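Colleague: I've put the structures underneath this note.
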Structure I
Amino acid sequence: MFGKLRPYLNKVWYAGFGGICSTDIWVLRAKENIILDSLLPVVLRFPRVVAMSSAGMTGTNLPRVNSATFDRIEIGLPPVNVQQQIALNLESIKKWQDSLRDYRDKLSEFFESTLNKAMKGELVN
């Protein structure tokens, strides 16, 4: 899904299910043997794609991507077998990011708990 309202905000989301959405959203589907489903949102977030779609905005109060401009954006893609390797690498990186985020949250909780105990005098012997 690609948010056509204020495209410079880079509103791209992969929906792994069917449904309905606002008219300010384009539902884009990956073409088989051209691009993997999982890589389409990644490609749509490329700075070059964001810049090109933003350059084609129309309207002042609620600027939207012009569909003619968006349709002319060309993106070079590697073969699907290379995309599969890229997708595996990205999934591995995502898992690592998630584990680091969990670790950061636990450290933050530990810091807050320690600070709270210190301020109550519970850490002084």
Structure II
Amino acid sequence: MVTDARTVLDRAQLSEVTLDDETLMREILTALIEDTARQLPLIQAAIGRKDPQATRKLAHYSKGACANAGARSAAAALEKIERMAAENNFEECSESLGRLAQAVDQLRAEKVPEADPLAGR
């Protein structure tokens, strides 16, 4: 279960996952955004076909990556899509897909600071 779905990015979790490596944080966040954005039309198509198995599978795939990196609002939207697809509630899936798209846009606005090359000298 995803906690605090209002949090766009749990920076403490991302920092922990990357062992405070700011370059790795940026790389993971960039890859996460790109991959989740690529999944959006696939999930939308599965919802449109009212295909619960494909919808659940696609949502589950992306949910794990988002949850692990601390992208909580995206993970929460994906979790709800997965749950609602299991109940064949595709109207609710569509609403959650909108929240997912918004979460991806919000993640794009998140900035991980550039490392200071002179730090530690």
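Nothing in this text is a laboratory measurement; each read-out follows from the coordinates by a stated rule. What you see is a predicted model, and the numbers here were worked out from it, not measured in a lab. Cβ atoms are built from the backbone, for glycine too; each structure is taken alone.
Colleague: I have 2.0 for distance in nm of label points 7 Å out along Cα→Cβ at positions 27 and 83, calculated from one of the structures I, II. Which structure is it? All intermediate terms of the calculation are to be shown ahead of the outcome.
Modeller: Working: I: 2.0; II: 3.5.
The read-out was computed on structure I.
Colleague: Here's something else I'd like to know. Check the numbers for relative contact order in percent (Cα under 8 Å, 6 or more apart) across I, II and tell me which is largest.
Modeller: Sorting by relative contact order in percent (Cα under 8 Å, 6 or more apart) in descending order puts II first.
Colleague: Still on this model: Quick check on the output: -24000 is helix-only ellipticity at 222 nm (-39500 (n - 2.57) for each DSSP H run of 4 or more, over all residues; to 500), derived from one of I, II. Which one produced it? Before the final figure, lay out the partial values.
Modeller: On the way: I: -15500; II: -24000.
Source structure: II.
Colleague: Comparing FRET efficiency 1/(1 + (r/R0)^6) of positions 19 and 107 (r between Cβ atoms, R0 = 25 Å, to 0.05) across structures I, II, which is largest?
Modeller: Top value of FRET efficiency 1/(1 + (r/R0)^6) of positions 19 and 107 (r between Cβ atoms, R0 = 25 Å, to 0.05), among I, II, belongs to structure II.
Colleague: Which one of I, II has volume of the Cα convex hull per residue in Å³, as calculated from the coordinates, equal to 184? It would help to have the intermediate numbers written out before the result.
Modeller: On the way: I: 184; II: 84.
It was calculated from structure I.
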